[in-house]
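FYI, it's all coordinate maths here, none of it is from the lab. In this text the structure is predicted, and so the values were computed from the model without any measurement. Cβ atoms are built from the backbone, for glycine too; each structure is taken alone.
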Structure I
Amino acid sequence: MKITIKAEAAATINELVKFIDSKNTPGSGKRFALKFLNKIVDSLKNHEVHSLCKFPEFAEKGWKCFLINDWVVAFEV
């Protein structure tokens, strides 16, 4: 399975990395991003168990969703 992160999502993650690094020790943002991306990959290994997203803006596109902490991860297969 090939996973592609859309440009807007990648930009958001990069901004989050910068923010975390500014508030914590250097490299903490990158460590957070790696853990976050690993959780996404792990969750997508069984992507068929996820249902259509309950958020209308994603459901309209036929995307499925899952949560990681307070983050909504929307995806299409």
Structure II
Amino acid sequence: MRKYFNEDSKNFRKYWESVNRSDKKNTRKKLMDACLVDYQTIYNWLNGTCRIHPLAKPKIEEVAGQKIFSDNE
């Protein structure tokens, strides 16, 4: 289905799939506010069509409350 994942997108999608369905809307809003991006960017990150900016990764992990990305860039 999705062939062109990079490691960050895989990790982000894995986290996203662990979020309860009822919490996804609020979580997406928190991510958009924290990372200063729009809905389309979140969608692109999840689908691996654009890379996740290194400055956004700590913000995503802060919203998630867990480690998502590996430290080696």
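The value 42 for relative contact order in percent (Cα under 8 Å, 6 or more apart) was derived from one model only; which of I, II is it? It was calculated from structure II.
The greatest value of mean count of other Cβ atoms within 10 Å over residues 17-24 among structures I, II is that of I. Can you say which of I, II returns 1.01 when Cα Rg over 2.2 N^0.38 Å is computed? Label of the originating structure: II.
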